[in-house]
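The following blocks contain the structures, represented as structure tokens.
Please treat every number below as a calculation from the coordinates, not as lab data. Keep in mind the model is a prediction, meaning the values are calculated, not measured. Cβ atoms are built from the backbone, for glycine too; each structure is taken alone.
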Structure 1
Amino acid sequence: MDTPALASHRFAPAQCPRLVVKIGSSLLVAEDGSVRRDWLAGLIAEIAGRHEAGQKIVIVASGAVALGAKLLGFERSSRNSLDYAQAAAAAGQIALSQSWVELLGKRGLTAAQMLLTLGDLEDRRRYLNASATLDRLLQLGAVPVINENDSVATEGIRFGDNDRLAARIGQAGAVGGVILLSDVDGLYTANPNDDPEAEFVDTVATIDERIVRMAGGASTMGTGGMVSKIEAAKIATSAGIPLAIVSGHCDRPLTTFAEGGKGTVFVAEGTVTAREAWLAGRLTAAGTILVDAGAAQALRQGNSLLPAGATGLRGAFDRGDVIDIEDENGAVIARGLSEYDTDSAARIIGKKSGELEDILGYAPRSSLVHRDHMVLL
């Protein structure tokens, strides 16, 4: 495993030509609803320095709702109402954009805004379009500033936090690393506010149940917290992208981290294809196929999912839809593209290959999910 110093070097310009930096709401917007311009100017100075060193930076930044609420005179309690929050986001986003344009411009950099919804990255065609736009902006030397389009996103069809959005943008932008600047300095074995014996975790090689249990607590202004950061780390590392959680409560947080400052690094080893990364990082699936222990083991060995190993299904899906594959313990172990729609799949689960043609009335496809269209989780 990397030492903490070596792990932080993974995000340096020489090792990481493209970097996503996510900025939490509580860092960007003060409690009174104003932009923390002095802090932001310091961060942009760091970004400019990295840009000169050859590193392309993508910014994922929230705070529009908090800023817009002040501009429109909303009470804090109004933010819990979806229509008020959307109105606040519409007003706040313009103000935030002005700050980015002005402060980046002073450093000779061009800001380019991208507002995305969950569907833009879950739908394969729209994902590829967003990816192409992001790639071209970076090639042109612009600094993309990305946020969820809170003014139109609704509950149930939104990211809900910018941690996971940052990780998905990392996939779409083919970046070498993701840094989450937060109001916490990393992962602890327990909540340090509640447990004085909680130990800091500087490097995570594998995100297992033990790591997941360590997560807890939420930011005072954002909608994330450590749970969403762990989920973001899963998305990033599944695509071979290391992710770091770093405190933003200092004037030059990127430099502080690079020079040995505190931060938790989730290490990613190996590589996957762009299509596999997109599948693994999805936050939604049309349905679920349940499998027995034998099928689960076969999948881990690189085999396709055959009907004989399936024990049940949930949801409604068509052929080509993304579905999850769940083992006997209720864990999602793989994700892929279904070879059948719900009705046909329901008729053949648990059946042997030789029985399928008689059941369906036509020459069947051999698998429910083919290994070439599947990724293990």
Structure 2
Amino acid sequence: MNIKDFQEQLIEYSKEIGIDKIGFTTADPFIQLKERLKLQKKLNYQSGFESDDVDARTDAKKILSEAQSIISIALAYPNKMAGAPQSKKGETRGIFCRSSWGEDYHRVLKRKLVELEAYILLHLPNSKVQSMVDTGELVDRAVAERAGIGWSGKNCSIITPEFGSYVYLGEIITSIPFSPSTPIEDQCGECTKCIDVCPTGAIVGPGQLNAKHCVSFLTQTKEMIPLEFRERIGNRIYGCDSCQTICPKNKGLDFHLHEEMEPDPETVKPLLRSLLNVSNREFKTKYGYLSGSWRGKNPIQRNAIIALAHFKDESAVDELKQLVKQDPRPVIRGTAVWAISKIEGEKSKSYLENCLLTENDDIVMEEIKNAIDNF
């Protein structure tokens, strides 16, 4: 079969199965990316969630030896929610970021990639294919940029002319020598709004992120969130959208093209107090289908406690004190101590002094002492 004709057929098929954008690039190594990743590692800017194998992250042939091309796909996701519940006194709510609305995007994209793979193998049965979404070795954004899906914005997101940066990305490495697409020229210009608005200053320069300071990363860690960042997290219980919502290229864009991506308002804007004592089973039942559930309930509960402090929600103090008294997890107890001190202020001093008499974990004791010293 003529590869050029098949490439056109594949593009048409991708539209039929609901892929919003498709592009192609060679399997050549990503030389510049490799240098950037080495610099990130040297500066200790990596999150730790990514693969440590820089060669595999920048060379498709390390993953599939017969690789000749990479197919990049994008699916647009919604950024506005109908019927979103609002926080009110005694009923404060957290928020999952937009990339955790609806069904876990890894599953959604994987299904599309599997359909593409099947179509390829039906017509070219001797070809080799290997797909990945986010958790694979290759850097999705680098592939998408070179495949003409969009340009890499200063906020480190791929920005497409059609859908802005609200797109999920995935790719297929293949042995088929497809013609590469034309990359899109950077259209950010002199704009620095995403850098200016970043809550923690994690975007240290155009296209350079200190992932360890990024709110999205911080909400996914399992340890105590550093004191300097807690108040900047606000009511975010998973992820952060600030550098996207401020972007002029996203203004007026909102796409509802995939039913499985539509958010359930009560799930993605949950009542914070409902999260404090949720069991593992309850968490999996209600939130397990979201991409934001991948780290389990512990980080979400910790973030909910921080959000309650953000709102100074006095109705939660008794429950927070119960956590300090009974919860076996030092991170939860320590965060609850901090939240109580923020909500009640100096009024909580005698309570915290009493806690110091019974607490024996270093993390929690340090939180208690810091809170008392700050009064």
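Calculated for structures 1, 2, distance in nm of label points 7 Å out along Cα→Cβ at positions 284 and 308 is largest in 1. With distance in nm of label points 7 Å out along Cα→Cβ at positions 60 and 252 derived from the coordinates and found to be 3.6, which of 1, 2 does the value describe? Answer for the origin of the read-out: 2.
Comparing distance in nm of label points 7 Å out along Cα→Cβ at positions 212 and 332 across 1, 2, which is largest?
On the way: 1: 1.1; 2: 2.8.
Greatest value across 1, 2: structure 2.
Each of 1, 2 could give semi-axes √(5λ) of the Cα gyration tensor in Å, for residues 228-315 alone, but the derived value 37, 14, 11 comes from 1.
Looking at structures 1, 2, which one was distance in nm of label points 7 Å out along Cα→Cβ at positions 164 and 180 calculated from, given that it came out as 3.1? Intermediate results must be reported in sequence, preceding the final value.
Numbers: 1: 1.2; 2: 3.1.
Matching structure: 2.
Across the set 1, 2, distance in nm of label points 7 Å out along Cα→Cβ at positions 52 and 204 reaches its highest value in structure 1. Quick one: relative contact order in percent (Cα under 8 Å, 6 or more apart) came out at 15 when computed from one of 1, 2, so which one is it? It was calculated from structure 1.
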